[in-house]
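Asks: Read through the structures below before going on.
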Structure P
């Protein structure tokens, strides 16, 4: 996650999901997988904020959050992770230390900071490392390592992963790549998947423990009911 992405249309749906998690009385921790870029990013990064100028189309999904994001992005022009945390849109234990060169130490610090939450949300720029990255230990700062995600799940936490569909990759191939990790490495009791397809495919993979499967079924049903209009959000059935 980078500051310049704050409040774009992808964040609107993301925060909606996190607010639904909290509404179900599930304790939440957020690891932003924060990246501080050393050079200017692509011009289009974080540009999808025009939805905030069309409240007649978008405000109904979550009026309170829409208004808060409009204030932060359009009026204050304060697109920072700290500003979102301060707004308390979704009560959580936040880990916002930038991911640097000492990745193992950073991961250990993240585990300690998030240990008491029932749900951990991981928010990398791109998503999960590929199988090739895992084999060659070449994950970038924009990816979650397989071992990192498993550390959260193995100690009993439910893990939600943000996954961005890479350019030149089909939606099906993107899902298949993450499910390869699930079927051959993680072996979570249950996996559920929500998609937000506005402008580009954004996926939220939920790696769940059996005891929490029912409550997350309720989360997904609520999200589709509240956010499903105009195909803003949909659930994908996994085989």
Structure Q
């Protein structure tokens, strides 16, 4: 991917030079798409995301929002430490690398920050993965079985083998569709030297997420046998293949 940067007094937009030349601040404004009947809000994450109909097809517009106690203090503002260190630019570049590696992540369209003194606000646009359900939704619909668990383990193994660390690997950030499985939401993610310690930590985070959603509510032993062990087996096999 060849980057194209647009800068003004308020901030900057980073996008693919091969993408639509008209990508500008309007693309990051929900009201712009709402006025064209080209927007719908989808629940999930911190405040949800907007699905927008663009010349590229359906895309996901995500505004970066803080979580936890910091949210009450800073809201959606982040401390400015330079353009290359902004969360949208780092996620944009990581997603570009994920695409270059042929890994199943969302295709990135554009990233933007707008600076206000010591702080900035940020947004990201990615292409939407069509007709997908989250792993959490599959679990709720009782579609998470040993076969799907194995697919989950294998796709995570592909990312881990390439050194891609997901900062928040949970059941809401794994999509399942007829096109296969995808990992999404790589905010704060990065590429690291492959190592068992952080890979195991990633998997433990996913396990906690599945437990929180009730995957082991009937029997932890059954969950271990039917879901977790197939997931670990395919993860390990993919890592070492």
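Asks: Given a value of 21.9 for mean count of other Cβ atoms within 10 Å over residues 150-157, point me to the structure among P, Q it was derived from.
Replies: The read-out was computed on structure Q.
Asks: If you work out FRET efficiency 1/(1 + (r/R0)^6) of positions 22 and 38 (r between Cβ atoms, R0 = 30 Å, to 0.05) for P, Q, which one comes out largest?
Replies: Q
Asks: Right, next: If distance in nm of label points 7 Å out along Cα→Cβ at positions 62 and 102 computes to 2.5, which of P, Q did it come from?
Replies: Q
Asks: Work out relative contact order in percent (Cα under 8 Å, 6 or more apart) for each of structures P, Q, then name the structure with the largest result.
Replies: Once relative contact order in percent (Cα under 8 Å, 6 or more apart) is tallied for P, Q, the winner is P.
Asks: Something else now. Between P, Q, which one scores greatest on mean count of other Cβ atoms within 10 Å over residues 78-85?
Replies: Comparing P, Q by mean count of other Cβ atoms within 10 Å over residues 78-85, the maximum is at P.
Asks: If semi-axes √(5λ) of the Cα gyration tensor in Å computes to 32, 19, 18, which of P, Q did it come from?
Replies: Q
Asks: If mean count of other Cβ atoms within 10 Å over residues 142-149 comes out at 19.8 when worked out from the coordinates, which of P, Q was used?
Replies: P
Just so you know, all these numbers are worked out from the coordinates, no wet-lab data involved. The structure displayed is predicted, hence computed values, not measured ones. Cβ atoms are built from the backbone, for glycine too; each structure is taken alone.
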